[in-house]
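A.B. asks: Listed next: structures, encoded as structure tokens.
Read-outs throughout are calculated quantities, based only on the coordinates presented, and are distinct from any laboratory measurement. Small disclaimer: the values here were computed from a predicted structure and weren't measured. Cβ atoms are built from the backbone, for glycine too; each structure is taken alone.
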Structure I
Amino acid sequence: MKKTNFLFLFSLLITISLSAQIKDKKLDKVIQNSLETFDVPGISVGIIKDGKIVYAEGHGVRSLNNNQPMTKETLVGIASNSKGFTCFSLAMLVDEGKINWDDKVRKYIPEFQMPDAFVTEEFTIRDLVTHRSGLGLGAGDLMFFPEGSDFTIDDVIANMSKQDKKSAYRSSFKYNNNMFIIAGEVIHRVSSLTWEEFIEQRILQPVGMKDSKASYNRVTDKSNIIDAHTRTEGEVIQIPHDWSELANPAGGIMSNVSDMLTWAEFLMNDAVTKDGERLLSEEQMHNLWQLQTPLPVSKDNDYNTHFSGYSLGWFVSDVKGGYKQVTHTGGLLGTVTQFTMIPELDLGIVVLTNQMVGSAFSSITNTIKDSYLGYKDRNWVEKKGEKNEKWIAYNDSIKKAVYHQVTQRKAKHPITASQITGTYQDDWFGNITIEQENDELRIASERSSQLKGKLLPYNLTTYVAKWDNRSFDADVFVLFTLNEKGKAAEAIMKPIAPITDFSFDFSDLNFYRKD
């Protein structure tokens with residue numbers, strides 16, 4: 001009893017401390033410093049503690065095009081924070097007796113196959129949402145990323161068997177979006193609702209997330225919605241929204257700080273709405289946050305963490321020697337977000353941004369979290385700002401060196417255009433074409449409309465694909481293998497710089513000449 005009272009008193013004092021910080025505008029200053037340090041146009045932040053909203057504010061602008069203010073109601077794509085909703089949906093179907101977590105996927109999707117016959121037969125619904133498939137990081141993401149491809153859910157299911165194994169089944173963590181897309185299809189086939197309909201009718205509406213929608217295209221009022229932004233060749237610019245509707249179960253939900261605080265309150269209230277309606281059994285709510293796939297923890301870490309891993313749609317760990325943390329991040333082209341809960345402290349933190357710098361949301365989240373956990377000011381913005389600056393400079397130096405060599409090589413490249421022009425095919429991604437247009441070579445994907453650009457000489461057998469859409473920051477080396485006649489027979493791709501988003505999984509492609 002004494003220990004309980006002490007913990008309550010400690011939590012109360014910390015709450016009062018943070019409230020004072022907010023009153024004194026210290027948190028406002030941290031957020032403003034983040035906007036400036038990480039060159040982010042707009043950030044919205046929310047905190048809920050003990051069922052009460054402590055903070056909910058927007059800072060900066062929602063778009064560089066109109067300079068309208070970012071507010072707590074501004075809609076943002078929460079990206080992979082949608083995965084928690086997908087798993088909550090599956091748990092609801094478990095409660096209803098329609099599925100079990102350890103049911104085989106082929107029970108509901110008979111055509112589902114993996115590269116290995118044994119894995120195909122054993123693969124479960126739980127496996128779909130715990131990133132332990134044995135496939136590589138981001139395997140197959142080019143089917144939906146960037147937006148503009150013609151791949152369908154049938155293609156996603158069929159192409160899982162064509163991915164390369166990177167590890168043994170259930171042996172290690174490799175983040176995979178396409179498995180969540182397939183999980184969304186399980187929900188559709190079992191419930192007879194589309195994933196979007198299920199999310200809105202069964203979760204968003206009863207929980208009270210009044211402004212949120214299951215996808216960008218379902219937002220009818222776009223008067224208070226962000227534009228996406230990214231740093232492109234040294235300048236932050238506004239870019240078009242980019243997310244394929246195919247991938248909604250992996251990252252499609254649109255929400256805002258106000259609604260995400262409602263989501264946090266609902267989850268930490270054991271899945272009971274403000275109206276007293278229980279949407280999930282206590283057993284299934286408990287299961288959602290149980291570790292499924294372990295992750296390594298460094299000996300020296302920022303929060304005295306002893307364990308970490310992935311549960312059912314969430315990352316879970318302990319912080320400050322025992323408090324359970326449940327969290328996820330999300331990233332689209334031009335948007336990154338973070339959602340964090342420490343249920344034992346009844347604490348939820350939401351940070352939504354409209355620029356692709358994770359250091360911005362983590363600096364703010366860590367600063368807030370520290371104030372509740374009793375850490376002194378650790379200057380997260382300054383520390384992460386310095387690290388981010390070095391990371392950008394490192395990547396820029398790589399790209400600068402590559403394009404310097406391109407300019408040196410262009411006039412005297414030994415491989416002629418006729419040796420590499422033609423059509424090349426990958427087993428799951430389909431065709432790319434290389435053609436000569438006037439005095440330049442062009443490369444283009446037949447199935448992903450935005451992947452097109454110049455093909456520039458780099459060395460004896462390597463070119464650089466410089467994509468027309470410069471916001472991708474994902475230029476690649478294209479390495480050709482010549483046959484005995486001196487014609488290119490095969491080609492593979494390799495990202496130029498490590499900053500390339502893993503969903504641009506070019507390294508998984510193996511092209512063979514068709515003509």
Structure II
Amino acid sequence: MKKISSLNKVVLLVFLILSTISISAQTLSSVEIDSLVEKTMRTFDVPGIAVAIVKDDNVIHSKGYGVRSLNTKQKVDSNTLFGIASNSKAFTTAALGILIDEKKLSWDDKVIDYIPEFRLYSPYVTEEFTIRDLLTHRSGLGLGAGDLMIWPGSNDFTLKDIIHNLRFLKPVSGFRTKYDYDNLMYIVAGEIVARVSGISWEEFIEKRIMQPLNMTGSAAAYSRLKNKTNVIDPHVPIDGKVQVIEREFSEVGDAAGGIYSNLTDMCKWIIMQMNNGSYGEGLKNQLFSKEVHDAMWSPQTIIQTGGSSPYNTHFASYGLGWGLSDVKGYKQVTHTGGLSGIVTQVTLIPELKLGIIVLTNQQSGAAFTAITNTIKDSYFGIKGVDRIKQYSEASLRSESRAKVIIDAIWKDIELQQKSSQTKPVDSLYTGTYSDKWLGEAIISVKNGKLWFDSKRSPKLTGELIFYRANTFIIKWNDRSMDADAFAMFDLDETGKASGIKMRPISPLTDFSYDFQDLEFTKN
């Protein structure tokens with residue numbers, strides 16, 4: 001090894017000191033972060049946000065802003081609990097990693113060895129499907145396939161139902177060829193944790209992860225919280241006004257998105273992550289091995305990148321419970337989470353020992369992105385870029401395009417209702433229809449209006465409004481869903497309806513409303 005001369009040592013030391021001073025000078029002060037978050041809340045109409053920054057294993061900022069609920073007006077603080085949604089997925093992979101360290105399974109074990117009843121549409125895929133495949137969104141199923149079994153959360157689907165119904169979901173791409181985000185496979189992964197460990201996924205997460213890390217306020221599900229006095233309410237815009245909505249998530253999906261946590265606890269989680277599984281005083285304890293951690297943060301499934309990138313991102317992929325990409329020459333490890341009225345983001349730049357957590361109680365992803373990226377800019381030395389303005393304008397453009405589509409449809413409907421055009425006879429469409437995985441839907445007449453009711457998911461109820469030909473619009477009763485859909489009837493040789501296909505109207509409809517995967521046939 002080449003020796004460093006005394007002069008070079010001095011030069012190197014000065015460079016390191018100057019570099020440290022430069023980085024410190026670039027970072028945002030607490031006052032600037034306060035201003036950033038408050039402006040973000042006003043711009044995107046978010047009632048409450050919590051933000052934490054971890055640098056070099058120290059929590060340098062942890063603060064709540066705004067209110068937990070527009071109903072109670074109670075303030076958000078660093079201990080306020082939010083649903084972290086899909087940020088729960090990294091806990092599921094951590095649980096599996098612990099079991100791998102204990103030699104109880106491996107990433108490439110076959111799923112059917114642990115869940116013999118597991119079946120997918122293709123027998124070949126069923127036989128070859130591994131635990132790694134459960135975690136990497138490459139099953140061949142479409143985006144959010146089958147999510148209507150967990151969303152909205154008032155349905156009656158059990159874990160047994162979900163595992164059984166996977167066989168009816170048709171692939172849209174080749175096995176292991178394409179990234180399409182999937183929640184149901186993480187539910188299956190959670191069941192593997194349960195069957196191998198002998199306790200439920202929820203118990204495992206709390207006993208084997210949260211307790212060692214001293215995440216005392218957190219729980220693996222909302223119902224398991226010991227103290228609910230400091231929890232947010234979810235909010236969504238309804239008819240242009242942000243309102244409190246009912247908490248929506250089926251706890252059968254906990255392994256995909258059920259955890260509730262706060263800044264205090266999540267900081268402990270990400271400090272452990274940035275130390276390769278080590279935690280505690282002097283990092284003497286190990287939650288999982290570095291080998292397991294390296295696997296989690298290694299690319300597994302390629303994610304296509306395109307368009308302009310604010311950070312010169314060239315490559316993106318999904319690891320095991322984490323999204324991976326390059327940003328300004330650094331590795332970024334991140335994940336977002338979304339439930340009705342709640343969205344969150346966790347972002348790590350391991351080489352800088354930098355972690356950013358943003359938790360919100362309104363479903364504007366632009367809000368957490370603006371905050372996270374403004375903080376990242378300060379560490380990357382990027383100046384003069386207004387991320388709030390950038391993402392606000394992008395959101396307004398997307399909303400405007402969607403509004404044009406939706407307004408045109410309702411204008412057509414209004415004109416038809418005013419014209420003398422003959423409306424189809426309701427009796428041609430009424431009856432009971434069945435989908436292999438969602439179950440039965442009843443088309444009936446209520447108070448002179450054609451109506452859609454899902455038997456197993458009661459919130460999927462709404463008026464069927466004639467649009468054109470054999471196509472209707474389903475206007476859901478629950479306007480917080482923001483997911484009105486086309487219902488396109490197939491007709492038999494007598495002119496009566498024999499089946500229904502559906503798809504969302506708005507391009508902004510959350511992908512978990514996977515209406516396009518339904519194929520109803522008349523009983």
Structure III
Amino acid sequence: MTQEQLIRQTLTWLQAAGVAEACVAAGARNAPLVAALADSPGLRIWPCFEERSAGFFALGRIRASGRPVAVVTTSGTAAAELLPAVIEAFYQGLALVVITADRPRECRGTGAPQAIEQVGLFGPYTEGAWDWAAEDDPLVRDDVVGSGPQGPWHLNLCLREPLNPVPGMLWRPVSLPAAASEFAVAEDLAQFLDPTLPTLVLAGGLTRAQGAQAAEWMARAGLPCVAECTANLGGGKVALVRGGEWALKNLKPQQVIRLGGVPGWRWWRDLDERAEVRVAHVSALPFSGMARRTNQRVFDWSALRQELPRLVPVEGGDAFLERALRLEQLLEAFPRSEPAWARAVARQAAADDPSDGLLFAGNSLPIRELSLVGVPETLEVLANRGANGIDGLVSTFLGAAAQRLAAWMLVGDLSALYDLAGLFSLRHLTPGRRRIAVMNNGGGRIFSRVASLRALPQETRELVENRHQTSFEGWAKMAGIAYLRWEDPAQWVALPGADCVIEIVPDEDQTEAFWAAWDVD
């Protein structure tokens with residue numbers, strides 16, 4: 001088989017897998033493949049000069065399109081830059097197809113330039129990995145069947161010089177059927193649940209379609225729910241309990257049904273030590289998110305179609321209505337605190353596109369604050385909650401919002417600094433109003449909310465929090481987009497009709513006062 005045949009068969013494999021878009025970080029070694037992709041009418045190419053950003057941008061495109069997306073790199077450490085995105089795709093169940101160019105096999109183990117050990121580079125985080133070279137027999141394509149890839153795949157292509165351009169092909173991506181379940185229901189959900197135990201639902205990490213299904217199910221079951229902002233429950237008649245960690249600590253359920261992704265609350269991690277609480281995980285992914293193995297089971301999402309016995313809802317009472325009122329009072333009393341700013345951003349995002357708004361939540365404090373204050377029901381809220389990392393968030397947001405007219409992001413300052421290269425992709429996106437709101441509190445202030453770290457000496461806490469005095473005005477200027485700096489909600493004015501960076505500087509004293517009042521009450 002010739003090198004041209006190798007590349008053309010790779011393209012055929014991609015088309016059969018349902019790929020319709022490719023994020024390309026071009027280099028010398030992958031030039032023949034890049035030429036073939038660029039010469040394939042019907043395939044959408046997204047240029048990305050930096051590999052880590054390319055991988056996370058591809059995750060955003062998968063979230064937006066619901067289809068597998070390829071990301072293409074050259075050899076060497078360029079391939080290694082994709083590991084964080086592959087890990088995130090693995091824990092979210094996203095079909096990220098990684099194609100890494102490689103030097104010929106005889107270069108392995110020699111220390112030759114750009115010849116690292118790329119085979120098996122992503123370890124257990126791919127559902128399939130192939131090492132292909134021109135000297136191999138013609139490729140077989142029965143390795144992706146049914147509904148196409150359900151998680152990350154790695155295609156490593158060994159390419160020899162001369163690295164001549166290869167013509168592409170007419171791209172006709174296949175129609176993918178609905179994904180089948182990848183894991184079996186351990187036992188019948190109705191048999192596992194105890195109808196005598198006070199029950200609470202936790203929800204998060206759901207698509208809009210899943211959120212609507214979950215809302216309908218909870219309404220039928222008559223169960224209260226504590227939801228992360230990513231639950232996307234819409235306007236369903238769900239008995240939502242506000243208050244986040246406070247509500248969880250005070251509800252005291254003896255049975256928990258988790259719908260969707262693994263929660264990020266501290267209360268959830270402490271549940272590992274409470275083996276008497278029964279936990280049913282209903283998810284499209286086979287992860288329990290718990291260390292303990294007893295009194296808990298993972299069920300496929302299809303379990304929601306089962307008829308369940310009448311369950312006993314955990315009691316909330318008037319205290320929770322009073323708590324919700326207290327939250328509103330504190331947000332009004334401290335309008336320049338971080339939680340109040342989070343609510344303001346969510347409301348503005350909903351107003352920017354009343355019918356189909358998108359808000360991408362950064363990990364750490366932004367997603368916790370949005371989950372506490374709540375978001376308008378018309379908003380779709382996304383986040384990278386697979387591995388809960390703070391890298392690649394800007395790139396993922398831009399991938400998800402690439403073809404939208406309006407979209408918002410609320411991200412922390414350190415997360416934005418982690419992904420400064422992400423704004424490079426803006427020049428390739430559909431013109432629109434993408435607002436990147438950076439909550440600049442001068443470091444990783446989430447660590448000040450961790451009880452075990454509060455007793456650290458001040459100097460050590462500043463080291464842990466990575467304190468800084470960076471302004472994001474230069475970041476916006478580098479990308480050629482508008483910049484606004486807001487220190488007071490009174491500064492909400494008419495926004496520019498194009499992409500912009502909004503640097504929000506919360507009042508530290510008001511933030512501390514808010515949390516002090518909320519934690520003490």
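A.B. asks: Where does the value 21.2 come from, among I, II, III, when mean count of other Cβ atoms within 10 Å over residues 50-57 is the thing being computed? Provide the component values of the computation, followed by the final result.
C.D. replies: On the way: I: 16.1; II: 21.2; III: 27.1.
Computing mean count of other Cβ atoms within 10 Å over residues 50-57 on every structure in I, II, III gives 21.2 only for II.
A.B. asks: Looking at Kirkwood radius over Cα pairs in Å, for residues 226-345 alone, point out which structure of I, II, III has the largest value.
C.D. replies: Structure II gives the largest value of Kirkwood radius over Cα pairs in Å, for residues 226-345 alone among I, II, III.
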